[in-house]
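Following this line, the structures themselves.
Read-outs: derived from the displayed coordinates by stated rules, not from any lab. Computed from a predicted structure; not experimentally measured. Cβ atoms are built from the backbone, for glycine too; each structure is taken alone.
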Structure 1
Amino acid sequence: MDELTLATAAASALIGAMATDAWVSTRSSVLNAWRRARPDQADAIAAELDRARDDLLAGAGSEDDLARAWRTRLLDLICADAEAGALLRAEFGTAPPITMTAKASGRARIYQAGRDLRLDIRR
């Protein structure tokens, strides 16, 4: 799994866990990696994670915006420290690969996406 894919998976898991019982464990995993690479920033990151969770639960932030912001931060962390990347990979890098297949015949159209799909089909 490359660094961007790992950062995306970790950010998605982090934001997805904010409103669940998995929050404490997920938060702890991210902070452990941060403490490994940048111990001087760990307390500030912990406070930012808690603030982001509070905002999300209060409806003040969108999941997509939070995921993008944390993906960027996690990617920076992963690229800066191989051990932090290994910790995050062990926690969040175990998702099975996704395989999409489709068959069409005649005039059928197939549209597949791993996330958002926007079509503007004009006849």
Structure 2
Amino acid sequence: MANETEGFPVTSLREIKYLQRLKHPNIVELKEVSVGYRQNNVFLVFDYYETDLANLVDELVSKHEFLQLADIKTIMLKLLKAVEYLHRNEIIHRDLKISNILVSKDGDIRVADFGLARELGPEYKNFTK
């Protein structure tokens, strides 16, 4: 496998490929792709989200506060809808963690960071062996 410092980053290519075809209210929307002066300077443009779920939880814990049960249920429902959409489109995220769940000031969530995502077509059925 070629070194990513020698050309266009493979993780960026994957992320661009998947995000161009994924359209779901709980998955980040790729707005634009921009390449810098050097070929390996790639900038992906997304909507702005104030924080991620990891920072939100850390902030609450530092104040000895917690998410309300209703908020947890809402977040989980949105997250499960996003994952169901990905799996229906034969894509696995492979890096789903709370720091990859973006949160807006209105409580909207979006799954982000598709650099490790993979497609699950017929040729990938034995991918986990």
Structure 3
Amino acid sequence: MTDKSWKFYNPTSDRTLTLVEVDSLPAIDEERYFTLAERNSFERGERRLQHLGGRLAAKQSILSYMPELSHQDVEIRRLPCGAPAVAFSPRGQITAADVGFGEWLLSISHTSRYAAAWAIGKHN
């Protein structure tokens, strides 16, 4: 991956903030980091990299809690209201349950230079 991302993670907490530098994103392998559904949902044009960066930051924040999972086990979706939501692969669902989080709250923000995401795990 890129060395232009920063993670603010406290293993005793239930929240993580990840910041990604948008300029580093053209070099990543999208098939490795994003599911087919995610790749099909990315905006086209000028804001595409910002959209991609926000989703990547969200995935990395969630994966802080479950490092045994891959990026393919976590899918960031957009709810009809526009809010981001997480969906897990079957393996990811089991791991998330084992960690004790039943629900995830996500917040994604981006500028032309940076994308950031908060992931907050809500305990069962």
Entry that produces -10500 once helix-only ellipticity at 222 nm (-39500 (n - 2.57) for each DSSP H run of 4 or more, over all residues; to 500) is calculated, selected from 1, 2, 3: 2
Distance in nm of label points 7 Å out along Cα→Cβ at positions 42 and 90 derived as 2.2 - corresponding label from 1, 2, 3: 2
